[in-house]
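**Student:** Given below, in the form of structure tokens, are the structures.
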Structure I
């Protein structure tokens, strides 16, 4: 049964990716998914349509973990303009996010005072990849930004149109001038 479900999911994704190549407006956007929030409640990402959304796969024990500080500052300074930062915990890279959702929340709150949304821990690369990251990394759906996630704190910027506008490497710090100017340019689009 599980293999049939996987096959069906693959066919649906293949159809979606194929439709994306043809410019089909019905194609799933990264904001068309429902995910589990870190609090266990369902998060309908469609609530962020019309906003600029930054998906970041995060980890608590990584050399890039201090980026939480800059991400929180970006959230505080640009949320009113329509920026939504969504942290997506993942444990694929160096097993640097081993904790439970509750432990991740406690860590993010106590150490970095994170107030932007966090999703429940998911798989962002390889076997078991969640549908959101399957779409974000699809070369068929996103020829310019597709490809597997390379490490913790890789960033996908979704424009107000619901499409991937840019992708930034894990080492790109939230205060990086090009990164900030790209976000501001997307925020200026109405």
Structure II
């Protein structure tokens, strides 16, 4: 049965939150605030928070900056995952992924369907790993951010969660970057 193993010690992660919006400011950014509050309530560190406009270059630059920062373990974005012309978060971030996390999108749809029905098909939520950093791209609604955090991320970003979680494999995320090419390898 999945759940928290109280014999394990909680490991706080350093998490950055990015809001992608042409109109939001920190004063009215409900989705970013929802995530920031949940990150801190769970015991993690809100390492940074930013807002950028719906432009591929700006989104990608901010996420690349956080990927390069060894003090950031996780990046969570909110906004820009729909189908309108300005929704470009997946286009900006997916090329950065070394490994895409297909299961996240599927699980997010499963979590969303009972709450909003077939309207959940209107998201392109995505996730992956880049530079040993987990990246999760969520829709821009506070409800979607709450659902993704409460039903998926709070568990997978908690070292105590069993049977497995993202935290316990973090030390091995960049092993391909540290290991020299095998002698005599043809690839």
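Read-outs: derived from the displayed coordinates by stated rules, not from any lab. Only a predicted model underlies this, so the values are computations on that prediction, with no experimental measurement involved. Cβ atoms are built from the backbone, for glycine too; each structure is taken alone.
**Student:** Taking 12.4, 35 as the value of Rg and Dmax of the Cα atoms in Å, for residues 46-117 alone derived from one of the structures shown (I, II), identify that structure.
**Tutor:** Of the options listed, only I reproduces it.
**Student:** A value of 0.4 was computed for distance in nm of label points 7 Å out along Cα→Cβ at positions 134 and 166; which of I, II is the source structure?
**Tutor:** This figure was derived from II.
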